[in-house]
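Structures for review follow.
Every read-out reported here was derived from the displayed coordinates using simple, explicitly stated rules and does not represent laboratory data. Every value quoted in this text rests on a predicted model; they were computed, and no experiment measured them. Cβ atoms are built from the backbone, for glycine too; each structure is taken alone.
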Structure I
Amino acid sequence: MENRNLRKERIGVVTSNKMEKSIVVAEVKRVKHPMYGKFVLKTKKYVAQDDTNDCNIGDTVKIMETRPLSKSKCWRLVEILERAK
């Protein structure tokens, strides 16, 4: 098997699955404020490809960078780490 380039991977929570074969994943980071030193939550949203429509809202998933699939979609689902309770 060929050695592929390193691709970015993110872990986040599914916030929307209303689209056909697409999900929205939110990644939450704790970043220290540069002046005040308090930790602030930063949220980044990614639109990812879900071919099987298997994800539900609240699932924790791993996504991987890929070629652009649409205007806003350049990530794909790798695996579902934890199902929503």
Structure II
Amino acid sequence: MPSAEDIKQRIESAIPGARAEVQDTTGGGDHFSATVTADAFDGLTRIQQHRLVYEVFGAEIGGAIHALALKTQMPTKIQTH
């Protein structure tokens, strides 16, 4: 069974520049929630962003990883005047 840290590392390794925060939501090692922030999401719809993350795990979603709830976002840009 993967751990929250395993999932975090896999996301960050597979998506260049991504930062992931992952929690095991049930403590059983098969239900997780993740917030993923990445420049790679620029220009993608929310569905495309989620697919990009889910592709990291392939058939594990619905198997060893029973559920992975996602929140995806672009990094916050600091405005300068």
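Given 29, 7, 6 as the derived value for semi-axes √(5λ) of the Cα gyration tensor in Å, for residues 10-49 alone, which of the supplied structures I, II does it correspond to? Don't skip to the end; give the middle numbers.
Details: I: 29, 7, 6; II: 22, 12, 7.
The read-out was computed on structure I.
Could you figure out which one of I, II the value 0.80 for FRET efficiency 1/(1 + (r/R0)^6) of positions 42 and 58 (r between Cβ atoms, R0 = 25 Å, to 0.05) was computed from? Please list the in-between numbers first.
Values: I: 0.80; II: 0.55.
It traces back to I.
I have 0 for helix-only ellipticity at 222 nm (-39500 (n - 2.57) for each DSSP H run of 4 or more, over all residues; to 500), calculated from one of the structures I, II. Which structure is it? Don't jump to the answer; show the numbers that get you there.
Working: I: 0; II: -7000.
It was calculated from structure I.
Once Rg/Rh (Cα atoms, Kirkwood Rh) is calculated for every structure in I, II, which label goes with the largest value?
Values: I: 1.05; II: 1.01.
Largest calculated value belongs to I.
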